[in-house]
Structure P
Amino acid sequence: MNEKQPSLANHDLSTGSLTPADIIREAISRPTIFKDEQPLSLEYTPQRLPYRENQFRFLAELFRSVVNKPGTTSPRAMITGDIGTGKTALTRRFGTDISRTARTLKVNLQYQHINCREYRGSLFMILKRIVQSLSPQFPQRGFSSDELLHALLDQLEEKNLYMILTLDEAEALIAAEGSTSLYNLTRIQEERPGRQARLSLIVILRETKQLEELDKSTQSTLQRNIIRLEHYSSPQLEQILRERIDLSFKEGTVPEALVSFIADITSQKGDARYAIELLWRAGKYADSEESKELTPDHIRTAASSLHPVLRPEFAQYWNTHEKLIILALARELERTREAYATMGEVEIAYKMACEQYKETARAHTQVWKYVQNLSATGIVSANPSTEGFRGKTTLLGLINAPASATRQWLESMLTATTTPTISASP
């Protein structure tokens, strides 16, 4: 029987056992559970936008005149929502599709998506980039941002071109330049009476309170058409994850139960970006171990690497019994290799841990209160059981750390303060 190829994680580069080139060759030759990683990247724009169809339709309605009556109006819209609610994906998908539709109708429409943070909140740098993309020979220097804005509109006229400009992370623009830049963008058409409207605008902000830094006129203009994106719910995150899994992973490598597990972890923030990044990173941990499928601990390890929680400051407010409950949960999850354990299973393991560390086990009611406290801190998830379980129970899980690492961390912490009566090994 052939020995299994050693995992990359088992090699220390400093020992000289593998050269950097060897590590790269090993990585690219190792089997993978991925079939295409692109749908898990931040740059990927999905073909479908689950749970954002209504917002997409509203955008289409707002900007329909750009296509069916070009030059008559210059629509403006503002999109707000927290991180991971789909603001960028929504606008990129809209920009791609409306440009394609315009071409079929012989309308020369271009979509430009600019992240203001990449240009340090400078309208001058943003406009220079757009103008030079249209006319590469345009002079590098000698223009103000206001002159560049007029130069852009002149070029659009010369090329009989219409443009939808999206300013993503516009907070950076507001922080750097206050009202001036957005005021000029929303009022430029008024300075060109009798000429076709060629520049339409979408502004993306995380929170509408940023508008308070703008003058009343600009606030009024941008607030006419606001599209608010709410956090995704756990079931919605599950659907988004399933679609990305179908595109990115080989069949049978991601158990269905883990889709709910990732959604459970990330639904506290409703952040689809975090959910997708967590899925991708967990897949990478699975590949590094040459695992044939994703496991709960791959996900916990990924979550821990994104948001480390196994640090002393996280435990300083837990009492001994809360630590024992987490230890019991970690041991049970490590033993079963499942995403969740029932309340009853954890209570049995908790009583065993109390005996080991010479503590008197608390009654069920008190244990349940401890579980609720731990759930509120985000270290433990506690949810009602679903189909497949006999009777009603509570399912407990670890959110941001692998079971084995959590067990070892807590055993070390508890051993330092008590003298266990039996071996701490599971």
Structure Q
Amino acid sequence: MLQEAFSLVFTSTQRLKHLMPLPLHHPEILAVLTEQAMLTADEFVLRFGTHTEWPVQEMAQQLYCRPRAQRKLPALPTDAMLFDREALEQCSSQWTASYKASLLSGTHGIDLCGGLGIDSAFLSDTFEHWHYNEQQAQRCATAQHNFTTLTKNNITIHNDDGIAVLKQFADDHFDWLYCDPSRRTQDKRTVNLLHYQPDILANAADIFRVAKRVCIKLAPATEPYEIQRLLAPLSKQFHWRAISLAGECKEILVFLSSEYDGPASATLLTHDGTVREYTQTTSDSAEMGIPTQYILIPDPAIIRAGLVDSIAHTHTAQRICGNWLSCTQYPTGFPGRVYTIQTCETFSKKKLHTYCTSISLDKAHLATHGLPVTAADLQRSLRLHNGGDNHLFIYTTADHKKRFIHAKRLETTI
């Protein structure tokens, strides 16, 4: 009887193993994903949903992620890599990851919140030994597969709480500690530094015990005042910079290190590999003025780093409202968008509607500043379609008058 019972259990276990789907990194699964690359995630589930030997839902997620990964990481072999949707949305692009690798280097380094592992993949190239830590086991497995695919052989993987991992190392073991903390609380995104995980502020002593230098990645919407108030006291040397890619602010990097010290700066990256750095050149505020020949909208990283006044002085421009600038001479090399002004008049809905009708303008981009109505609401009331080459800027002046500018965008290098 005992032998029969053992045989029954053994047979059931073998059957269970047989029925369990293959792991996502199995060669057969990867081959199927390559063969079915043209299918959408929904089409894949409909066609192969009965294949119990495959992890169909996870495979469908790969088909959803791969084209997005290709756009974000075009230099990497994304067809051979694995992803998960949330981690892919949060991870760095190859341009921002490569930029960080140009700033950090040494013998030993660690990524405390590894996620998908893209930052680690690039940073490992500038360190002799790199450590990747991630609390979620599945993401660790995904990162392991990707590191193998990318032949990153100097990365040690840890699957643990980030602060707990640090307790394993001696004082000053790491030349750099890099941390991209989780910015979600109760499944919602947050830019509040007090809600980041791990809690950098509460665990600062553990972090600085093992790391000579620290780099923290923050959400691009993080308020500069909060960065200064909460993080500057952690180190005598403190610096932060806003990073944009192709005109969109992607992240903020905070450096607690003697190598990077001083006022905030901005870094503008482009898809062709161009890197432009901007720092504060004056403490004087830009003069207020009226629209002249050109309207200038600084890059979001310039705005976030508080460098609009410096840029205005460099290009002999005046503020017309908020962060909108204007100048008479073409601003060669301006870091942002440049528009040539067609007309500038006092604003009322009726007057703007009459103007648009007179020039047969039925499509335009709208931007507002200091108005009680949003650009979207105003666009609907004017029955204007969004898009095209025309831009309408509607704003309130310093003396509380409302005006509108019709302009056309010029091609710039950034």
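Each reported figure results from applying straightforward, stated rules to the coordinates on display, with no laboratory input. Just so it is clear, the structure is predicted and the values come from calculations on it, not from any experiment. Cβ atoms are built from the backbone, for glycine too; each structure is taken alone.
Given that FRET efficiency 1/(1 + (r/R0)^6) of positions 20 and 244 (r between Cβ atoms, R0 = 35 Å, to 0.05), derived from a single structure, equals 0.15, which label among P, Q identifies that structure? The read-out comes from structure Q. For structures P, Q, which has the highest computed value of relative contact order in percent (Cα under 8 Å, 6 or more apart)? Going through P, Q one by one, relative contact order in percent (Cα under 8 Å, 6 or more apart) is largest in P.
Supply the structure label, taken from P, Q, corresponding to semi-axes √(5λ) of the Cα gyration tensor in Å, for residues 140-347 alone with the calculated value 50, 21, 15. Only one of P, Q returns 50, 21, 15 for semi-axes √(5λ) of the Cα gyration tensor in Å, for residues 140-347 alone, namely P.
Tell me which structure, out of P, Q, gives -9500 once helix-only ellipticity at 222 nm (-39500 (n - 2.57) for each DSSP H run of 4 or more, over all residues; to 500) is calculated. This value belongs to structure Q. The value 0.50 for FRET efficiency 1/(1 + (r/R0)^6) of positions 44 and 316 (r between Cβ atoms, R0 = 41 Å, to 0.05) was derived from one model only; which of P, Q is it? Going label by label, the one that fits is P. If FRET efficiency 1/(1 + (r/R0)^6) of positions 132 and 212 (r between Cβ atoms, R0 = 30 Å, to 0.05) computes to 0.95, which of P, Q did it come from? Source structure for this number: Q.
When distance in nm of label points 7 Å out along Cα→Cβ at positions 92 and 364 is calculated for each of P, Q, the greatest value falls to P. Quick check: 4.5 is what I get for distance in nm of label points 7 Å out along Cα→Cβ at positions 60 and 300, calculated from one of P, Q. Which structure matches? For distance in nm of label points 7 Å out along Cα→Cβ at positions 60 and 300, the value 4.5 is produced by structure P.
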